[in-house]
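Where a number appears in this text, it was derived from the coordinates with a stated rule and is not lab data. Remember, predicted model here, so these are calculated numbers, not experimental data. Cβ atoms are built from the backbone, for glycine too; each structure is taken alone.
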Structure I
Amino acid sequence: MAKASTSNRRRQRGEATGARGRILDAAFAAFMQSGYAATSTLEIATRAGVSKRELYSLVGNKEKMLAACITERAHRLQAPADLPIPRDRETLAQVLAGFGAQLLREVTDPEVIAVFRLAIAEAVRAPEVAQTLNSIGREATRSALRKILSQAQEAGLLSGHPVELAEQFSALLWRDWMVNLLLGVAERPSPREIAGRAQDAAVSFLRLQASA
């Protein structure tokens, strides 16, 4: 009897996890197609094949669905766990290039670019989209980069405030790529272009720091 009860609980948890995944997939698809403000919870529930009661129980209201969709994608913007702690300028250059390459690779993904476009399109009708993207998605990137630069600062490799240093590196890394991608006037860069841009940004950043 106990084994049967445990098995039933596991099955129910699995079904709930599957339904939650369907809801988030449906919400993201609906937001992209119709816009956040124009999408109703009924439309999302219908797309996901669940009742509105299940939708609210498993995820919550529309704002929580948006946050979950962005959070799921924000995890990809964390610094790689295997990056070494920078103890010298050569290692720092490698770490910045590695982090920069991952950031470019993930953010230039068409699905992520679509989220940014959604935030821009809904800036007036639903400002919470941009606020959520900024506080959850972009903050994950900023926090990871600040941590790398703080470690370098502690090792005596850099001087200045980590926030300002992060802004400098980001500017060198992105240049006008993000604007061009959002406007649709540029294609997603190739892995080789991404690696080259990240390497150039790391070298230029350290050269600027050396001359400061």
Structure II
Amino acid sequence: MSRAYFITGTDTEIGKTHSAVRLIEHWRSQGLRVAAMKPVASGCSVGADGQLINDDVERLIAASGQTDRDAMNPYRFAPPISPHLAARQAGVDIDLDLLRQRFAALQADADRVLVEGAGGWYAPLTDTLSMADLACALEIPVVLVVGLRLGCINHARLTAQAIRASGAPLAGWIANQPVADVACRDEVMATLKRTLDAPLWREIGFGD
């Protein structure tokens, strides 16, 4: 069975997709077959064919070479809001069993599968489920993307604690810098390395 990872972040807009693309490119450079999955995406635009298009999904497709958009991204919504609110507005029930089935199909035909969540670890998926529930249902390790900016130490430590409290293994973390300048950057990185108790997979600088 292929290895799979669930990628989450300390917040929204901190570089989950950018980090996912870098991982996909790295694995493919090693000759591995890589599949990406974005179970739920909100903030979509309408394409020329009338279908909803999500920028993050398109970046994952470009990196992985996948062609079946519906297989890797079952749920797409137009409003740039929390997935559970977007689904409610669209009158759609997000089905956890369906997401598990789509994941299993991707996993059966790849060496690596990278599942990117929306928002942070506890971002709501439905009124009763969160991204944490999805990751745990898929039973795969988690990679935490830490957005290097003011407040990231607290957010990273809280998220790492929440991941472990959910019963999911924290495979590692990625430091991504979404802003031009980070005060005391070296000291912030040293603190994160000391306190997260997980291996640093990759460090991505601003504009990299």
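I have 27 for relative contact order in percent (Cα under 8 Å, 6 or more apart), calculated from one of the structures I, II. Which structure is it?
II
With helix-only ellipticity at 222 nm (-39500 (n - 2.57) for each DSSP H run of 4 or more, over all residues; to 500) coming out at -23500, pick the structure among I, II it was computed from.
Value -23500 for helix-only ellipticity at 222 nm (-39500 (n - 2.57) for each DSSP H run of 4 or more, over all residues; to 500) corresponds to I out of I, II.
Taking distance in nm of label points 7 Å out along Cα→Cβ at positions 51 and 195 from the coordinates of each of I, II, which one would give 5.4?
I
Name the one structure among I, II that volume of the Cα convex hull per residue in Å³ of 158 was derived from.
The correct label is I.
Given that FRET efficiency 1/(1 + (r/R0)^6) of positions 59 and 171 (r between Cβ atoms, R0 = 25 Å, to 0.05), derived from a single structure, equals 0.70, which label among I, II identifies that structure?
Values: I: 0.10; II: 0.70.
Value 0.70 for FRET efficiency 1/(1 + (r/R0)^6) of positions 59 and 171 (r between Cβ atoms, R0 = 25 Å, to 0.05) corresponds to II out of I, II.
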